[in-house]
Structures are given as structure tokens and as C-alpha cells.
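What follows draws every value from the coordinates through simple rules; no lab data is involved. Computed from a predicted structure; not experimentally measured. Cβ atoms are built from the backbone, for glycine too; each structure is taken alone.
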Structure 1
């Protein structure tokens, strides 16, 4: 691979590392797999596209984060107030978000940003290498998330994922923690989708397809390398894993693997890795 290809792979990896941080928040911290991810990723892309078209590319990133938070709140509401199973709640929200995202984009399946004035089309247009912007952005997001998980609220959120019964006995609202957790997780996912749209200069209503698996793949690759269980290592593993996964993805394409097969390969990788602890226990028994 040429250096240009490697840098572009790292740039996409950094963007998707924020996606992995969002998936990490729901899957590892809350200990609940959230299928909303595929929809909220596209929501972030759609929101920033509309804001960018209005000449607000930077503010659009903030709006995208808020829109993602709302997506997470909907899923949390279905789980806590409507008593719908977590997986089904995420699927319901994800399905509904397709129509909402289409509405946000004015019933257009995709919205190109290439026709805009380069001065306002993207936060990346003012730099020669987007990686110069992405590295500090990802570090900042990671540090803020680490700080949050060390606060009393963050500790309560982590405790909710570890032992709901204990949290209830401590007079902490589990429902409130889930609202905060899912809101934060999908806000990060939507922010990743917004950066992805600005990087590629277009938003697609189906752009979030398979993002849950990609986010999980990044986490799994990172955890396999660091093999630590602390929250700090978890955040670093999510970022590092997403970058390595994207490099491996690009390498596979360079060797002629069809791009359409990559989601299947990622799904198989995630399934096998998640099954390893169970298979080890079964073998030992």
C-alpha cells in the first residue's frame, strides 16, 4: 500500500473510532447491545448534510450529536417505559429512523456536498491532510469520555451495566442511567456519521448499514491487542482497534477482496470472537 492509501485508511479509522466509542458505551459500559446504531449513524450524516447546505458545517456537527442523542433517548424510552426488550427496541428505532432520515434530507436518498463552496462544505476542506484535524478531535472526544466515566454520574452509569440490582438498592434510577447511556452512545455514533459525511462530501440514507458490526469489530480488535479491562484501556482499545480494523479492511481490498464481502467477513469475525469465551468454557467442562 502507498503512504497515501495508508493515511486515508487511518483517517477513516479515526472517524469510525468515534463510532466504536459509542458502541463501547452501550455494549461494554451498559452491557446492552444497541441496534439503534445503524440508524443513528445515518441520522448524524443527514443532519450535518442539511446544516452544511445551510452554510453551518461546524454547528452541524453539534446538531448531529444532539440528533443522535434523541435517537438514543427513543430507544431508552421503549426499553424502560414501554418494557420492550433491548434488542427489539433498538431494531424498532432503527427501522423508524430510516423514514426520519429520509425526511431530514428532503426525501432524497443521498445528498452530495460537492457542489458547495469549498470554504463551507466541510471542516476538512481547510487542511491538506484531514488526519491533522482528526487526531486532536478523537483525542479530545476520548479524554472527555474518560473524564465523564470517572465522575459520579459516569460511575453510576458503569455500575448500572455491572449490576442493576445493586444500583436500585442504592436509590439510583436505573431508567435514568439508561436514558443517559443510550443518549450518549448514539450521540457519539451520530457524530461519527456526521464526520464521515463531511469527509466523503455526501450523506446517504443507507450509509449506516452494518455500522453496528463495524463498531464491534473495532472494539474486539483493540481489546485483543491491549487485553485490559479498565475504562481507560477500553477507550484506547476502541480507538486503536477501529484504526487497525480499517487498515486491515483497506489491505484486504488491495489484495482483491470484493468490497461487498467485507461486511460478511466482519460479521463472521465478530461472531467467532464473541463466541470464544463460551467455547473455552465448554471445552473445559
Structure 2
């Protein structure tokens, strides 16, 4: 393949059985029994929306950004735009997924609000939480209300859906903070801004000084912020993003190492190999061979 296919609401909305004529295209509820085959056959795809998946004792495997998981009973997984996902296995009828676009939540500053939630902040989180029996009962009630409204023709339908989705996001974020011990009193503003800049510029900009300048702080202060919040320096965060994306191309595309090096602005292939080996412990070619033998397909 030349690149990783992108899948999101626009693509799913075209599928038979995925919607009826009244459903707003900014939100999709995907029941396990209706999941298209191409989403669960182990082939990678790049997610372009925000997603929440409630797994109910499913016999499946999921990979998010090349990290592999076997969902336990009553586990919730989260994913954001740009992440590469693979899913393979059987799904029980109770499972449900929610995909939504940022603009479905119409509140002022929706993008920043969503990114500030710990469940979607990639610097501060793992992509899952396990629900207790009490948690499960609460979310079953919330999801039932969301699903009923989703298939209704009620007045103010989309206002109700937005409110119910917002409540689900808030409750999940509260549980996440309780279960993961998310740090308090961190400089969320600069963390979110840095994450956004790194996501946009990491292919060509690896300068801590430049990122700090764009955020109007000194490199030392920015490093103190990230160390306090995440336990890592700015340089480490940039390099993690770079290596993660290189891994995606090595595993999920057939591009040569030279082509991948060029995409990530390495003009010297030997320096590309050296940088990758220092971070991963093996050369790009060795990593690709090992990963394709072990993880493609997920089985």
C-alpha cells in the first residue's frame, strides 16, 4: 500500500445500514453487530474523528498507534484524529462505538475543550479505562438515552444529543482521572498548544528553541512545564512523535526506508537509521521485518 487509508464519519456514513436519513453526519453510533468488515479484518486505518468504544467481553484484539491490546470485559477505549488503528476479532452484540466530529459539540472553544479532556490528551493518558459494575450501570443508562434520541425524530434532537454526548465525555473523564491518578495543577494551556504544534511541525521542526519561541516562553520554562505534567522533556516528546510516525510507515506501508526518510526530512539515510536505532534499539529494516512477522495480521 502507498499510505494508510483514512476512515471517519464521511466514509462510514456512506455504508448501507450505518444511518438513516435523519441522523446528523457529525455523530455516528456504531453497534458491534453493524461494524463493517473492513474495520475488523486486521487492516490498519487512520482515524479522522474522535472515538469512544465500549467493549463487552469481546474476543478481539485492537492496536492503537502500534500498541496492542486485548480488551477486557467492560473496557472503554478512546482514540483521536490521526491515530492508526487495527481491529480484529468477534464482537458481542452489546458493544457500541461513538464517533463524533469536533463541531458536533457546538459550545464555544469546543476544540480546546475536547483536547483538554484527559481521555483525549495523548501526552497525559493511556487509551483505556476498565468499568466497575457500578460504572457499567451508569453508562448503560447514558448510552441507552443517547441511542434512543439518536434514532428519534424529536424536536431539539441535536441539542439533546450534544448534551448527552457531553455528559458521557465528562463522566468518562472523571473516571479516568480517578483511575489513572491524572496530575492536577498542570499548565494545560501550554501542554495543549505544544501538542498541536508538534503534531503539525514534527516532520520538519525538531528545535525545542523554536517551539518555545512560538509559545512565547523560554525553552527552560517549557521543559519545566512538560517535566511537571508528563515527566518528559520537550525534546523527548518531539522524538516520541517522530519515531511513532516512522514506525507507522514502516509497518503499514510498502515505502522504502529511503522514501520514509525523505518524508520525515532526513536528507541522509544513514542519519535516519542512526536516529531510529538509538530510539528503538534496532534498524528500521529490522524493525519492519520483526513487526510484520509478529503483528500483521493480528491473529
>> Going by FRET efficiency 1/(1 + (r/R0)^6) of positions 60 and 220 (r between Cβ atoms, R0 = 35 Å, to 0.05), which of structures 1, 2 comes out largest?
In response: 1
> For which of 1, 2 does log10 I(q)/I(0) by the Debye sum over Cα atoms at q = 0.07, 0.15, 0.16 Å⁻¹, calculated from the coordinates, equal -0.25, -1.15, -1.30?
Replying inline: 1
> Out of 1, 2, which one gives 36, 29, 11 for Cα extents along the principal axes in Å, for residues 204-259 alone as computed from the coordinates?
Replying inline: 1
>> Out of 1, 2, which has the highest value for Kirkwood radius over Cα pairs in Å, for residues 12-67 alone?
In response: 2
>> With mean count of other Cβ atoms within 10 Å over residues 28-35 as the yardstick, tell me which of 1, 2 scores highest.
In response: 1
>> Once relative contact order in percent (Cα under 8 Å, 6 or more apart) is calculated for all of 1, 2, which comes out largest?
In response: 1
>> If Cα extents along the principal axes in Å, for residues 132-267 alone computes to 57, 42, 32, which of 1, 2 did it come from?
In response: 2
>> Taking distance in nm of label points 7 Å out along Cα→Cβ at positions 148 and 236 as the criterion, which structure among 1, 2 has the greatest value?
In response: 2
>> Given a value of -14000 for helix-only ellipticity at 222 nm (-39500 (n - 2.57) for each DSSP H run of 4 or more, over all residues; to 500), calculated from one of 1, 2, which structure does it belong to?
In response: 2
>> Matching task: 0.5 is the computed value of distance in nm of label points 7 Å out along Cα→Cβ at positions 4 and 44. Pick the structure from 1, 2.
In response: 2
